[in-house]
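Peer 1: I've put the structures underneath this note.
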Structure I
Amino acid sequence: MQIRVLFFGLLKDIAEPSEDTVDLPDGATIESLFAHYVSRFPKLEGLADSIALARNQQFAQPGELLADGDEIAFLPPVSGGTKYTQRIVTPEGHLFAITREPIDSQSLGREILQGLDGALCTFEGVVRNNSKGRATRYLDYECYEPMAIKLMAQIGEEIAKAHAISRIAMIHRLGRMEIGEASVVIIAASPHRRPSFDATLEGINRLKKTVPIWKKEYFEDGEVWVEGDWDDSIVKLA
């Protein structure tokens, strides 16, 4: 059987090519597939306890049996209109998107605001000029887009049910970002102020630990993938 394999974030610097197709015998599992790549790229073994798995764009378990045509993605820890590469608008008006263009927070807020709302809370995650004492030149974000947009929508809809908000919008930008530019924006509209604050805080906290988006920081003397942590609910390889 033939399996399509994808590597993201810092794993791309270890496994080449970052997209591969491999033929495996019947009875192979995701775990045995990973062992195949460890034999080619031994550095992967030391990262096993932080790598999450996706099978056909859904989180998966190491012992799952593979089937012909499966797409398997190995995911390092997350950090974390026509202008959208991915966009979902629910029947309730919740909006989730991935873009490579600068994010217009005011337009996004107007898109979800309704007459019943008395509060609009906006969170913007912006690029700062330093990291752990090193001067940052710029950042570069990438993600597993089909899976990321589905998870953003799932998180947003769960938040909307848990808080007294009318609508929520979540948008993440990919590609190169300069100092001061927004990489992620979360906006919640609600009749009263407290639920919108709570919703945006929960949104960014869950997005950074669950959605497969990775950040690479560029400095004058080099670059590095930013390591974060998966949410405790996500099963890793080891």
Structure II
Amino acid sequence: MDTQNKHQSGHSDAVAKHAPECHPASKWAIVLGDRLFPMPRRKLTARDILDQTGTAKEFVLVRDYESPHDVAFDDNALVDLADGNVFLPTPRCEATPQRHCAAPAKLAFVCDDLWEVTLIGQQTGHSLKRLLGLPDDAELLRDFESPNDQPIRDEETTMFADGPVFTARRLTLTVKVNNQPVHFTTRRVTGLNIKQTAIEQGVKIDIGCVLYRLKPDGSLGPAIRDDEPVVLKHGDAFNCVAPDDNS
């Protein structure tokens, strides 16, 4: 190889070595007052965040911590969602001028527009599935501003700061109705959907029966109306009984 080619080759190698890796941007979202809002990027001013949620000017943005002492932001303060994406809209006259909190901020991991809040930013694919109520055999992907989302393996470490928005594929949720397994391919249903699907899959109930979610201690929760929205988690249990029998 001549000197010129050596020089060109060395220059190309150096450029390749120091060239930044290009990845599509991760999607970001916040939970504000128990509602989910997509955000255009990871860092925005507090007022920009509130504007994207349709919040009136009389409110300020307050980050929610595992503490009574939440942090209020000035309108022009730059907010990094990687430091916590759970917020409260608070009237200006009620906002406490707290600028720091030693407690951990609440973190909302999102999957298919449903979310769960945790204090732990370092997860694995498996722990995220458990947090989000997904079955172990679902395929979890980090949601990018691109058609090419990133599959997350069960044993793979994933950080909140890399993006909290995910999507799931090959999703089959199994719940129990009157102790019998019933399978769903969506998490958003109604009480009527649950009864209809259970009947289609062989559970011996009548469409006029009353549906209840079973609590962890085995007792019945409040009755679920036919038109009531229900978010399913893998392993949920329900009882469906005749209207005059709520035992």
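Read the figures in this text as sums done on the coordinates, not as results from a lab. Small disclaimer: the values here were computed from a predicted structure and weren't measured. Cβ atoms are built from the backbone, for glycine too; each structure is taken alone.
Peer 1: Looking just at volume of the Cα convex hull per residue in Å³, which of the labels I, II belongs to the structure with the highest value?
Peer 2: If we compare volume of the Cα convex hull per residue in Å³ over I, II, the biggest value is for II.
Peer 1: Here helix-only ellipticity at 222 nm (-39500 (n - 2.57) for each DSSP H run of 4 or more, over all residues; to 500) has been calculated and equals -5000, so which of I, II was it run on?
Peer 2: On the way: I: -7500; II: -5000.
So the calculation was done on II.
Peer 1: If distance in nm of label points 7 Å out along Cα→Cβ at positions 30 and 134 is calculated from each of I, II, which structure is the one that comes out at 3.1?
Peer 2: Label of the originating structure: I.
Peer 1: If distance in nm of label points 7 Å out along Cα→Cβ at positions 118 and 142 comes out at 4.8 when worked out from the coordinates, which of I, II was used?
Peer 2: I
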